[in-house]
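Once you scroll down, you'll see the structures, which are given as C-alpha cells.
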Structure I
Amino acid sequence: MLQLLIYPGVDFVNDAPSMHDFADAFPLTAETVDFFMKQYLPLGADPSQSRISPGRVQDLRGLAPALIYTAGFDMLLDQGSAYAERMRDAGVKVRHHCFETLPHGFVAFSAAGKAAEAALRRIAVETAAALKGHA
C-alpha cells in the first residue's frame with residue numbers, strides 16, 4: 001500500500017498562512033475552493049470532521065507509507081507540508097518534496113514548462129520505486 005498525495009487538501013478548516021498568501025493565485029483560489037466544497041459536501045456537513053479533513057485526525061500512526069508533493073505557489077502548501085510532518089512524527093514512512101516554483105495544478109500543465117514536466121517525471125520515478133519497495 002502507498003499513499004500518493006499531490007498538493008493534498010487535508011484540512012478544510014485550515015487557516016495556515018498559505019491559505020491567505022495564495023488565496024488569489026491561479027488556478028486554485030479561495031473562491032474556487034469554496035465552490036468545490038459547496039459541490040462536494042452535503043448541506044450542513046461539518047468540514048472539520050476527519051472523513052472530510054483527515055489532517056485533523058489526532059493519531060496518524062499505522063497509515064500507509066506516503067509520497068507527498070506540494071507546490072510552492074498553492075493555498076494547500078502549508079497543510080500538505082504539515083500533514084507530512086505529522087505523519088513522520090507518528091512513525092509513518094513519508095517522503096515529501098515541495099516544487100517551489102510551481103502552482104497548484106502543475107500535474108495538468110506538464111507541457112507548459114520544463115519545471116512541471118520535470119516534476120511529473122520525478123513523481124513517476126519515485127512512485128514506481130515506492131511501489132516496487134525500493135524507496
Structure II
Amino acid sequence: MSLGIGAALGANGRKVVVMTGDGGFFLNVGELWTAVQEKLDMVTIVMNDRGYGVIKHIQNALYGGRNYFADLMGPDLGELAKLAGMPFWKVSRPEELGNTVEQALATKGPTLVEVDMKAIGEIPPYHPFNKRQPAPARA
C-alpha cells in the first residue's frame with residue numbers, strides 16, 4: 001500500500017494499481033485514508049483468502065496440514081471502504097474480474113476491489129512446496 005501511494009504521488013497523471021494479499025493489506029490498512037486525503041488516482045486490489053495463504057501452503061506441504069497463526073480476522077472490506085469514503089467492488093467469480101477492474105480503473109481517485117478467494121476456490125500449491133522434499137544429504 002505505501003509503495004503504491006508513493007507511485008501514485010509520482011505518477012504524473014497515470015493510474016496506479018496495487019495488488020496485495022489481505023495479510024499485507026491489513027498491515028498497512030491505515031494508508032487507505034492517506035490515499036483518500038491526497039485524492040490519489042489508484043486502484044487497490046485485495047486478494048482476500050482470510051489468512052496468510054502462502055504460509056498455509058507451506059504448513060500444509062511441510063507439516064502435514066497443521067496450520068498455526070495463518071488465519072486472519074479482518075473487517076468487511078466493503079464497510080471499510082465506505083468508512084474511508086471510497087468506491088468499492090467485490091469479485092466472487094473469476095469472470096467478474098475484468099469488468100470490475102475496468103470500472104475501478106475508470107473511476108477517478110482511490111478505489112478498492114476485493115477478490116474473494118474463498119468464493120473463487122482453492123489456490124493451487126506453490127512450487128516447490130507442492131510436496132515434501134527430503135533434506136539434502138550432508139557431506
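For structures I, II, which has the highest computed value of distance in nm of label points 7 Å out along Cα→Cβ at positions 54 and 94?
When distance in nm of label points 7 Å out along Cα→Cβ at positions 54 and 94 is calculated for I, II, structure II comes out on top.
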query = Given a computed value of 19.9 for mean count of other Cβ atoms within 10 Å over residues 38-45, which structure among I, II does it belong to?
reply = II
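Using the calculated result 1.0 for distance in nm of label points 7 Å out along Cα→Cβ at positions 46 and 86, pick out the matching structure from I, II. Mind dumping the intermediate values first?
Working: I: 1.6; II: 1.0.
Derived from the structure labelled II.
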key: Value 26, calculated as relative contact order in percent (Cα under 8 Å, 6 or more apart), assigned to which of I, II   = II
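Which structure, out of I, II, was mean count of other Cβ atoms within 10 Å over residues 62-69 calculated from, if the result is 10.2?
Values: I: 17.9; II: 10.2.
Comparing all candidates, it corresponds to II.
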ask   = Which of I, II yields 49, 21, 14 for Cα extents along the principal axes in Å, for residues 6-77 alone, as computed?
value = II
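Output the label of whichever structure in I, II has the greatest value of mean projected area of the Cα convex hull in nm².
On the way: I: 8.5; II: 10.7.
Between I, II, the highest calculated value is found for II.
Where a number appears in this text, it was derived from the coordinates with a stated rule and is not lab data. Nothing here was measured: the structure is a model prediction, and the numbers come from that model. Cβ atoms are built from the backbone, for glycine too; each structure is taken alone.
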